[in-house]
1. Which structure, out of I, II, was percent of Cα pairs over 38 Å apart, for residues 221-612 alone derived from, given a value of 37?
2. One of I, II was used to calculate mean projected area of the Cα convex hull in nm², giving 33.1; which?
3. Mean count of other Cβ atoms within 10 Å over residues 525-532 computed as 11.5: which structure among I, II?
4. If you rank structures I, II by mean count of other Cβ atoms within 10 Å over residues 357-364, which sits at the top with the largest value?
5. Of structures I, II, which gives -5500 when helix-only ellipticity at 222 nm (-39500 (n - 2.57) for each DSSP H run of 4 or more, over all residues; to 500) is computed from the coordinates?
6. Quick one: relative contact order in percent (Cα under 8 Å, 6 or more apart) came out at 16 when computed from one of I, II, so which one is it?
7. Upon calculation of mean count of other Cβ atoms within 10 Å over residues 77-84 from the atomic coordinates, which of the structures I, II produces 19.2?
8. Of the structures labelled I, II, one was used to calculate distance in nm of label points 7 Å out along Cα→Cβ at positions 93 and 517, giving 3.8. Name it.
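What follows is calculated from the coordinates using simple rules that are stated; it is not laboratory data. Fair warning: this is a prediction, and the values are worked out from it, not measured in the lab. Cβ atoms are built from the backbone, for glycine too; each structure is taken alone.
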Structure I
Amino acid sequence: MRFFQSSAIAAVASLFLLLQPVDAELVRIEIRHRAPFADAIAFGRSGPYEKIVGRLHFEIDPKDPANGGITDISLAPVNAGGKVEFRSDFFLLKPVDPLRGNRRLLYDVNNRGNKLALWTFNEARGNNPTTLADAGNGFLMEQGYSILWCGWSGEIVPGDDRLIADLPIATEGGKPITGKIHVEITRDEPVECSPLYWTPWAISVPYPPVSLDTKLARLTMRPTRAQPAQEIPADQWAFARVEDGTPVPDPGHLWVKGGLRPGWLYELVYEGKDPRVTGLGFVAVRDCAAFFRYESADRRQTANPLAAAVEQAYIFGISQSGRFVNHFIYDGFNTDERQRIVFDGAISHVCGAGRLFSQRFGMTTLCAAHHENRLTPSESFPFATVPQTDPVTNRSGEILEKARARGHVPKLFITQTSTEYWTRGASLLHTNVEGTQDVPLDPNVRLYVFAGAQHLGGGATDRGICQNPRNPLVDRPPLLRALLVALDQWVSSGRKPPQSRYPRIADGTLVDLETFRKAFPKIPGVDLPTGYYMPFRLDFGARWSADGIAEYVPPRVGSSYRTLVPAVDADGNELAGVRLPDVAVPLATYTGWNLRAAEYGAGGMLAPYHGSYLAFAPTRDERLKSGDPRPSAAERYPTREVYLAKTLGAVVQLREHRFLLDDDALKLLKSAAEREL
């Protein structure tokens, strides 16, 4: 009886604490627009959906240990209550009656403000999902998910329905904070000027220079990092953009007399000011998801549209967003202020071995690759999901350490394409840092590599900067749909997901460049890579790890971590990983790498996000005429029936191992039947 009374008292006390006001949370939800989605069409048992758009208002206690790891949080402005305030856009798609859904919340980490979950799982397009066309195949709606987005990056330029976060600027003693900033600019086409931070997907807001006087900064150029830098005289460049052929002063742009050479690396070091408290982006996602998952209303009693309708919550991110997922877990943000788990499961897609970095003057849009941004710390030790040690620095760690200590390690799927092994250091997730032996994965983690797929997906890739134009792509959405179902089953019922599939050193499917080059077929006209991305050990100074402040700008460069790439068969297709019929029953060689064309500068370097499609010759005679060593399509498949029978076998095997859902299996078979051999 005494034990029962003690347990009851403890339970009541815990409940009492949960009901008390908390210091750090989403304090107000502002709903600006609420409307039927897709003309209120019913999605199976989930019924019609609606979209809700608005703003989220946050307050956090900068002294709360849950926020202690955020760089410059103690220097953020506070309100009269001593709290740091910030805001974020949000976008929610949900069943009109949320109890008709599957009671699952899928949080999609936006990529540079862009919503990607519907693109990936539903094969839809559009950044403002409204119509039935924006639902794509309707997979997530048919499943019953509520899909949530919020802004987290403070550097995104508004426009095109991108999600924005308003993050505060740190100051010290009421005065602006200044510091050295290193920017690398690489453009694939000749331009007169360029934004300091440019990608095809968005332009980021840079940290402004203290002065536009170029004598107080330094600009260099070089064709590749292996070659010496050439300094550009101060009178030959400016902080400027071009209007009507004339340079106009602009702190966010770089103008170079004569234009920027395609593919060259331009490195600018200047004195900047006004660092954003970038790490608050992780708090925005944490507190946004926790509110929609757990709370009934905000402090003003505005109802939570998903109140009492969420049993499990999952987070999903692609590329930059996948690195966000990794960092979110790494820095312990999967535990909210009330010590509750935020996400039960996570899918981090095409992230390589990377995370984000929220240090002072950090730019989350950046990541390193084989040619460009090599001094960006997007790949930083530790890399593995189990404890590891770097023998060069003697550092030890693991990416799940904080989540494990707080008891909130999510079920984690890491999904990669072949490209991530060539240009994003993916092998570091599952080898030691010397690349000499495999290391295990945490039991809560699965790693799936999509053989022959490239980083960019979802449609035909334009010719861009590549030597070998690639059009047909290995289709990833069917795999991701099946894996989302498997993740939900793992979390909800404990049913184990498919075993990990990825290349390993032990069985010879993960190799060095020399071994790869010897094995790859000598296809006429195809040049092979002579290198690939191996992250540097970067030294930013003594304050970097503890305070997030760089003392060496640019950083000092140490030795590289050793990465490896997938081994290939006699066709050049990869041996390990999840092999869709395109790779298992091939009509071409699919690679995760492609080379930059010489006309785009830095010829021979890897194009960072592209693969190659190298079709087989149709007949034996054509193969012999060209000198292609790979058997022709006709030699492999004497009749269409032979090709379809082999495709059926590959599809059935994937379905049996739960890498394909029934609908997608049928679609793949139909596509094969319609294909010309």
Structure II
Amino acid sequence: MPMESLLNHCDGPTQSPTIMLSELVAQIRPARSGNGEAATRAIYALCYLLSQHADFRAELRGSLLSLFSELEQVSMYASVGILPNTGFFSEAARRISHKVLPEVVDPLRMKDLLTQLFYRPSDEIWVNAVPDACWVDLLKALRFDEEPPSPGIPPAVAQVIKAIRVLSYHISAIGLEPELIRLEPGIEEFESPFLAQNTETQAYLTNFENWWLNTDEPCEDDKQLTVLLDQCDKLIQRIHRRATLEGTSIRLTFVLKRLQQHLERHLSLLALLDSLRSSRRGENDYAIVVALFKTLVQAECRKNDLRHHWHQSMRLLALRVTENASRAGEHYIAETRSEYFEMWRSALGAGFIIAFMAMIKLSIGKQLMPPLTQALLVCLNYGLGFVLIHFLRFTVATKQPAMTAATLAASIGDGIGRQRDLENLTTLIARTIRSQIAAILGNVSVAIPMSVLLGLAVLRLTGTPFINADNARHLVEGIDPIHSGAIAYAAIAGICLFLSGLVAGYYDNLGAYNKIPQRLMQLNWLRRLMGGMLQRRLVNYVENNLGALAGNFYFGCMLGGVTAVGVLFGLPLDIRHIAFSSAYVGYALVAFDFHMAWNTLAWSVAGVAAIGLTNLAVSFTLALSIALRARQVSFEQWGLLVSSLMRRLVRHPREFFLPPKSANPT
């Protein structure tokens, strides 16, 4: 319908304000939601019509004022865009049910009118794409100054005042949640800013109402209230930091997010009232109104969006988990030469144990066992083997990316945009690359010869090879990078590595949140059994290694369980891990009596390298992605980062393979 036809509606019989606004929004709404320019042109066309036709201007202005005087608005200001107090899973269930069966529209609530006007989930796109200045011009074009002044407090202003009171009460109630008191006991012991802001809010609003009704009354500013709200925000940030050390939960994440949203809305509405102190007709607060309008429309369009709810609720929890991984990741990055060679030595030890783990796995495969029994034994072999490697402080190369990616994400998030920070990030990546190369070479350089020695020992003791030629041929064909699914299977192993990093972070968080070390110290029977000193050492070890132990064990179970899942569902699933693949090459060499064709050997070496690269690339990419999302970091300087890396590689290639003599290279 052309915009000019709105004039005809004004000249005709009086129609419902809701219908008029619905038709108006329908004409402004572009055919494509992303076409903000079309919506902007439509709004400016409407502004022109309003400026040229006083009757239409009066009709539209009167419709808006009528709606704001008749409809309840407190629920819109105090709940739209703010998480409810039902919890994560209850809210998820509500969104699913309302997608299937929409809720009943209440014609007496402004919140439901907003739903009727912007009923498409994509409406938020074009509403936000229209510049704020355009929306401000539309409000100016309505000429609210042409309306006679209200004798008392206008209904719209009264609704805002009431909404601020409700928000203040909510902040006080949420501020006394047990989850917050657990991390910040001072909330109960001393005067809480969450409670103090309520007292100040009520006093400020009472003074504002008195001033509006009697201009002779002095109107106090909101500086004291703003200070208290700022203290509330700082207390929330302090609780966030405490949660990093003492653990978090979905419930705590949900409560902190709700509290932050209430504070932001309180400040937004408070700014609206503050602007009315200089101009009661609101000419000075149009920009604030537009910002609030966009926020409400966006929230209303997303109210049943399950995906947005998931990301919104899980971001902070993911941040806590990845920060645990980040702290662990710092130990996987060698900065000095002594750390580099220590990494090499620990990787050598891991390669020694992996040769035995590969031998046990092949032995299990030769037994005629039920599939489930065989899968459980393989899982235990891998899981307990990786736990032993960690217990002995050895390093498996592929365990690094899931940890170091979180450290890189923290570096990106802390210093984004400056050239100096980009250079520091380049240095960190170079250290990460050389650390992982050292670990890979350490694992492989021992796993292969140790496998050969074990194969020769079995041949010498039993007179028969550990594996026959057919099994050896099968192992070699399984790591062929071209003629087998080795690369795809290596990618599956990379996913398992990524998941094990999350498991490690989750258990570190779980141990801190549930105070596992402190509870272990309270066990009298453990103290009697081990003695006070040994108990303390055990508790310290659990506190520092619970996540790593769980991550290693679950990683082994995942590696052993992938094939079993494939068999169960009839899917061609398997895993390829660089350390075990290299060990299989050693056992195959003995089975072939060291008479392996050169091209077969070359393809095996290439396969091991490709498997390792895929293991690292997949796990690192996934871990870095979730770490960046957890911190809400949008890093748009990848091109500059790649250029910086290439320059560093050309100028200091050795830095990517061996640490410089100085910790800070030139």
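1. Label of the source structure: II.
2. Going through each structure in turn, the value belongs to I.
3. The read-out comes from structure II.
4. I
5. Attributed to the structure labelled I.
6. This value belongs to structure II.
7. Label of the originating structure: II.
8. Label of the source structure: II.
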